[in-house]
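Following are the structures in question.
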Structure P
Amino acid sequence: MSWIRIVLNRLRTSLWLIPAVMATVGTVLGVAMLFSGLAFSIAPSDGHWWVFSGDAGTARDLLSTLLSGMITMTSLVVSITMVVLSLSAGQLGPRLIWNFIDDRQIQAVIGLFVATILYTLVVLRSINEELGPDYVPHAAITMASALVVVCLFALLFYLHKLARSIISDTMVDTVARHLSQAIATRSGERRASVGGPLPSGSLERRIALTDSGYVQFIDYAALCRLAVRHDALLTVRIRAGAFAIRGRCVIEALSPAPLPDDVEDAVRDAFALGADRTPDQDLEYAIRQLVEIALRALSPGINDPFTAITVIDRLAAALEEIGRRPLPPQEYADEDGTVRVIADASTYEALVNTAFMQIRQSARDDAAVLLRLASRLRDLHEVASSDVQRDALSKHLHMIGRLAEGFAEPADRRALEEAAAVPPENASVTLPLR
């Protein structure tokens, strides 16, 4: 069901889930050690030099110091994180903060800090100076000290990772890896054979959504099962990443017999709507995250063409991967090969436009960025596997070539014209951009 997928996606991308689990583990560990007797099982008199050997008063002072230090350390980490996120949002874009929040290593470090605080607090509350030295939890106190030492090393790792995360090249690499994962996931979906048979039917039914929002996920498998059950053909008129307006038709169903009313509810359950876009089925969203970095780098306030060039390189690598992999299927078939669902899938041309259109427009006066863009387009043109891909790339090369006319410096103009020249085998293609 769509709402289950929404909940799972929110949990997967939440900053609090792993810290909450680790905090619970820390609390349970402290309680378990005290009530099971493990905290009193090891004493310094047994010859273990590394075990805490103080009395109850010393133990309370030590744990109080450790607890105070951990709370201060955690507050420092949160403060530094907020400053870094503010800087990153201004320089790279606020939507890229999700890449930081979704980082499992960062979540684990925060969870370790919180778990250590709660564990130390549980052990501290168990110390009673009136019970005598035999009731001092030496092992539990030793473990608290060890956890604090681990937290210190984790703090060093966290600061290193945080410092690297605000470097634009690091963020570009992170987003590019997420894009590559999305490409691999989408290209592995089951598809219908080319020219597969279509079910017959003359009765058409248009189905609309009852809510508005961004389409985060479409369960094509559920739609295919629904179509098989009613011997229907479902044509999806919207894709993941688009904004759905309540009442807009999203499915056209063609069937030989009238469909029951519960089909509409089943169709709506296959759509997951949310307040923002997600990269699960939306390749264009993952591409736009890289494009946003380039656009901010090219803005007058930042003026960082080197970051824009890095983004262009990563986009070219992603488009090369898209070009040699099968695109997300436009047709989904049943076990017999009959097409049951026709999807509104992204095309190679649409993905190229998403990747390079806005960058070209923002860099129209920057010869260095346009030269790199033209160079990467020619590289993609060389490795393209079909005429459709080469035509889409040629359109952008032609547009860059026309921009060369606006440069006053003859050397820049000549270099850009040469870089944007369409390779000979496709030089005659001058299709207008739609």
Structure Q
Amino acid sequence: MIFSQIRTRIVAYFIAMALFISVLFAALGLLFSYYIEDAMFSQLLNDEMAQVQTQIEQGQQPDTNLSFVRFYQHAEQLPKSVKDTLAEEPNRHEFYAEDGKHYHLKRSEQGYLLAEVSEYLIVRKIKGNMAKTTLIFMFIISLFVAFLSWSLAKRLIKPIDNLMQVISSVKGQELPENFSKPFAKDEIGVFARELERAMQRVRQFIEREQHFTRDVSHELRTPIAISQGALTLLNDTPLSAEQQQLSGRIGDAQLQMQQCIEGLLALARETEFSEEPVTLMPLIESCVVEHHQLLEQKDIELSLQVNDTAQVKSNKQALKIIISNLIGNAFNHCQQGGINIDFTNNCLTIADSGPGIDRELLPKIFQSGVKGRGSEGFGIGLSLVKRLCEKLDIDLGIDSDQNGTKIRLQW
């Protein structure tokens, strides 16, 4: 679960920080121990040097109180390893010999005090135990920090967990109301209240969309039914050949409008389309007839390469809206040349030799309100086609350049 992961990360961060600080303080403690040890040897040599200087001033033979400290009047008397290193680094006061001996040096005008402190390097002898002790304390601290950080993370994440439970409980349109009241006036509470306001707006949008869909369904279907009845009565009267042709065009437009409304309402309600085998050729021919007036007075060759028995499994009304929109666009934008409608390998292709779509518009041509140059529409047709194709699980593709546009419907 995501909150368990966040909780685990918080614990890991705290433990890592505790370990880092522990290691840092352990290193600082070790360095401080070395510093104290060196300071102690330096103070001992200072005390011994003061005694030696007093002895020399009193004409006595210089002698030291500490057995590991010796006085040398000349640098040549120093051990070879110390003498060689001192020749290269005159200001050095700490020396390491190859035989493992460790020296501290104090110089004055009267000579040199040299302390061989190998047996008195306490830090070097106990640093192994110091490391073990540090590891034990780091382990104990890690356990304590893990418990503390787990408890803290649990308290910090509890409001988020509660908010997640509220959001997860949302089913369909059952948006919770007043769920932000239990949350404190902190960042989570502010987020919960903003989320509640957003959900209230979503609820209002849903209610508005439901009312709109219901009203549109009634207000559009009623005049269509009335006009269809009037058209039926008109067809029962004696009509001339020209009047019959016009009446037929009105009837086709009436049917197209009704099918379009049904498709739009189905999309708005998110209802599932019923699918059945649809024969393509009659559907394409009816769409061509509906838009044939767009080809009048144009030098265009129309080619239909679709088998009479070719079928796809789809919703007939929705597919009619898709194909009608695409054929209407091809007929409208193509001024001369050819339009080819082909169905091969479950792919319906509608290609025209029109001017093509502007390159900058092509990536967003299926967005609502986007239309090409010279278009007299509202930029809704291709957006509707895109949404219907997604609903019917049809892959929609488009290629366009200055030589024309090709649209593919792949089942």
Structure R
Amino acid sequence: MAHEHLKPFGSLDPFAEPAWYNALDSPYYNDSHRTFRKFVRDYLETNVLPYSEQWEKDGFVPLEERVKYARSGLAFAELPKEYRRGIPLPGGIPEEQWDIFHQLILHDETSRVHGGAMGGLAGTSVIGLPPIIKYGTQEQKDKYLPGGSDLASLRTTAKKSPDGKYYVVNGHKKWISGALSATHMTTAVRTGGPGKGGVSILVIPTNSKGFSARKIENSGVNAAETAWVDLEDVHVPVENLVGPENEGFRILMHNFNSERFIMAIHMNRKARVCLEVALDYSHSRITFGKPLISHQIIRHKFVTMARYIESHWAWLEQIAYHIKLNGWESDIASRIALAKIHAGRILELANREAQQVLGGAGYQRGGVGGLVELISRDLRMQVVGGGSEEILSDLALRQELTAARKRGSML
């Protein structure tokens, strides 16, 4: 007889949900997590999923929907209580109970929304706000956290004005999610010499003279409003500097850890969706007089997908547990980088194999294989965004070697 906490939740198809949803006990989750899981899924099923396809076609998420999402508490669940303007944690979760496993659930569940809708609804909370939360002055937190911002890191210069009151910013920024509707942009700029020692973080008001943005037409994630930003002699008050001057690289690296971890979660869930859609189709599709699932070679495809997805999810839980005990400042960057690389490989495999099972239906927009087709357009952004496999692989090994030597390894 199943325990009370293992009452089925979500899809009952094999491997369509994380194992703790309806199959296996887990030490990481309690009633608070189960309550939160239901809240997130119910909200998305009612307020987002019925409309996300249209938002993707339109190329943006309506302002009123973004405001509604923010007021639900989901967009800024990681924001300190004093900056949420009276908005409680989503699902009524008490402040003292909130932990990284609530965040794991949030990002897993929201990954069931495909295209760029979630980027349009909550991209700022993942990318733009964390540097201000962790490194901003009290004045900056009071000014920016109740509103919103966005982040990108490209080569852009910022030089002090003769009177020392402003940074004069020149350069370009590419792949900036939400830049067309954001009020501020949290931005990496070069204030010093070459290398990581010359990078700083500025919050730039998007209504500044010399600031302009135009949409980039990409293959997928259309509703995220990804843009190219031009910065020409933009005067930014010096008080908009986040953290010490020329120490922005450390802030960026800290932010990349959480961003890459979230992307790994996203890709794991999207791989599950590919498996689920293809498995369902394989039971109804008749070939050679019997269901497609009856063929051993097809069953093996699902087994391969499941092995990778399930083991990767267990790895994500282990990383989350380490962060819960030790925080983001611990030597976790290399493991997160590897998890992100592995997630990309898994998603590519799952999407390919699902399209093989679906045949033409997996190449058609809409219909039974529509989600798999949509994911095929979106996955490149997930795999390359936040650091490509080639860059992260080298980063991971170098950081692990450094950590090993600190522990006494003779390598």
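Read-outs throughout are calculated quantities, based only on the coordinates presented, and are distinct from any laboratory measurement. Being a predicted model, the structure only gives us computed values, none of them experimental. Cβ atoms are built from the backbone, for glycine too; each structure is taken alone.
Quick check: 2.7 is what I get for distance in nm of label points 7 Å out along Cα→Cβ at positions 55 and 391, calculated from one of P, Q, R. Which structure matches? Don't skip to the end; give the middle numbers.
Details: P: 9.0; Q: 11.0; R: 2.7.
Computing distance in nm of label points 7 Å out along Cα→Cβ at positions 55 and 391 on every structure in P, Q, R gives 2.7 only for R.
Compare distance in nm of label points 7 Å out along Cα→Cβ at positions 31 and 327 across structures P, Q, R and report the one with the greatest value. Walk me through the numbers on the way to the answer.
Values: P: 5.6; Q: 8.5; R: 3.2.
Ranking P, Q, R on distance in nm of label points 7 Å out along Cα→Cβ at positions 31 and 327, first place is Q.
So distance in nm of label points 7 Å out along Cα→Cβ at positions 23 and 303, computed for just one structure, reads 1.4; which one of P, Q, R is that? Please list the in-between numbers first.
Values: P: 4.6; Q: 7.3; R: 1.4.
Label of the source structure: R.
Which structure, out of P, Q, R, was P(r) over Cα pairs in 10 Å bins from 0, in percent calculated from, if the result is 4, 13, 14, 11, 9, 8, 7, 6, 7, 8, 7, 4, 2, 1, 0, 0?
Q
For distance in nm of label points 7 Å out along Cα→Cβ at positions 63 and 351, which of the structures P, Q, R scores highest?
Answer by largest value of distance in nm of label points 7 Å out along Cα→Cβ at positions 63 and 351: Q.
Using distance in nm of label points 7 Å out along Cα→Cβ at positions 183 and 319 as the calculated read-out, with 1.1 as its value, let me know the right label among P, Q, R.
So the calculation was done on P.
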